[in-house]
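Have a look at these structures, which come just after this line.
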Structure I
Amino acid sequence: MRVLVTGASGFIGRPLCAALAAAGQRVRAALRDRRVQSFPPGVEIVRLPDLAGPVDWTALVDGMDAVVHLAAIAHAPRQVPDAAYDRVNHLATAEFARAAAAAGVGRFVFISSIGAQSATTSDHPLSETDVARPAKTYGRAKLAAEAAVRAAGVPYTILRPVLVYGPDPKANIARLRWLAGLPLPLPFGALRQRRSLLALDNLIGAIRFVLEDPRALNETFIVADAETVSVAEIIATLRRAAGRRAALVSVPPALLAFVFSLISQREKWEQLAGSLVAEPKKLMAAGWRPAVDAQTALAAMVGSSTARPITLT
């Protein structure tokens, strides 16, 4: 199979390209900076155009059997205008899907987000049957992109991953990784609300599954580890994997919420203390199985990551 991967130099894209190549697929890796060359032999490296303006996707999709579309604005280091999210995450995806349909691509795998379905917390376990209610511009752009993919006429699979973690993690997992590395007790022992996470190896396995299995055709799937974890469990696992005691103090959550409010970090508090369970039952019913459990994957992250100071801004 000839597979085009956009966003190929990113946190997900680079190991995905390596996994596809190792499985015998012919991979075309589309990335912004072609000087990035750390790909397996045989991977074709091409330039990804700037998605901030209209893109002619014809040359990129030419000869491809399948596409995995990862390129997007996600963990931006600064405030991103709403129009930029819509242009890059929605309109560019719509153009890409239409080009793939015109080129006769056999499967368009769009990596959306659980943010297209829900806010950062939920009072019930999420499934694909829930009405999508994105709370942020990022999620709304992803949801609009999903609709555009379905309307493009290309055979598709849409994946909605929860927060992904792995070597050198991003976003909230990076913050927890850094906190776990601090040589002092942490006041999070009482944070027991359940959250769904997704090991990078499990996401790559899910992408490989939906590329090839006919049961995934024209479907939308939540992707998550099979088990949920709490913030207290995450930090304890990371510390024990580093050969240290968990050293978690059970401070009342109401007091922590008050402290976070004082420093204008209410949203960060909700991300820490809130519950977000997203169930991958539909994908598992189609035949996908996670390659690794959460505790093993979190522990493995310790030995392969470099913890860096993280601000709460």
Structure II
Amino acid sequence: MRGITFAEPLFLYLLLLVPAMVAFYVLRQHKANASLRMPGLSPFKGTGLTFRHYLRHLLFAFRVIAVALLIVVLARPQATNKFQDVTTEGIDIVLTLDISGSMLARDFKPDRLEASKNVATEFITGRPFDRIGLVVFSGESFTQCPLTTDHAVLINLLRDIESGMIEDGTAIGNGLATAVNRIKDSEAKSKVIILLTDGVNNRGDVAPATAADIAKTFGVRVYTIGVGTRGMAPYPVQTPFGLQYQNMPVEIDEGILKEISNLTGGMYFRATDNDKLIQVYKEIDKLEKSKIDVRQFNRKDEKYMMPALIAFILIALEILVRNTVFRNLT
């Protein structure tokens, strides 16, 4: 950041001399205009004031500006440059999101999937120093975005996620295994997976417990989130009359989600509405904070040369003009 400061600011009080000089000059000009009684004005007809007569005030203007600039020079203007040296110990995070058909249930607003995407977007925005990746799963899993610090690209890819992109189902083990595969070679001081689902593992060739063992082996901490209200929720159901919503019991395998988090040193959270989901991500954000060391450096550059140069040019210009152009008027 760059700004002008003064090493000797008390000298700026001398600028009060400038209006005093102007007042004195005006008063002196008024007294200098003496009246002369003449029997008639005909001898002075056609002898009006010349252009040079009015321009003589430039000499005083040069002097006043020069004095003001020299006072500024005495106050020693300085430009302050501030530099920040930021050292971060980043955290690598893979968001693992269930996009099965049940994520369209409307116990969240507008539904579970959109609510999860909105909250995850805020989470990403609040962690500018971390590498974050995105894995999605339903009946199978794939990497939507590898670990990156380009959060704008990540958020765009997150927004593009829709239920039905891949075969339906809930392959929690496959989703977790894909996320571990993406983060296992990371050299970050902390490796974290946030796994969000609303169902029970019913697809995939990797058991959730097996995927959790793999995560533990690579030092990956897994936070699990169960999404869904308690009791009944309106789920989308395909009928001969099109897609309709029917109230159905919410089933989340909290046992396996708790097992995954406990085994890897993470935590399990249950989000029953939008507000609870926001609070879950805030809690994870507090638990996984990047270490940031900031060192600030200041450098001051003297900036008195330019006003000093202008002041001396004006003084020289006044002397030159006074003794040439206005020699007969002063």
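Before moving on, here are some points about what is shown:
- Structure from which 20.9 was derived, mean count of other Cβ atoms within 10 Å over residues 11-18, options I, II: I
- For 1.3 (distance in nm of label points 7 Å out along Cα→Cβ at positions 19 and 107, calculated) the corresponding structure among I, II: I
- Structure from which 17 was derived, relative contact order in percent (Cα under 8 Å, 6 or more apart), options I, II: I
- Which of I, II yields 0.4 [distance in nm of label points 7 Å out along Cα→Cβ at positions 131 and 147, calculated]: II
- log10 I(q)/I(0) by the Debye sum over Cα atoms at q = 0.06, 0.10, 0.14 Å⁻¹ derived as -0.20, -0.56, -1.10 - corresponding label from I, II: I
Bear in mind these aren't lab numbers, they're just calculated from the coordinates by the rules spelled out. In this text, all values refer to a predicted model and were calculated from it rather than measured experimentally. Cβ atoms are built from the backbone, for glycine too; each structure is taken alone.
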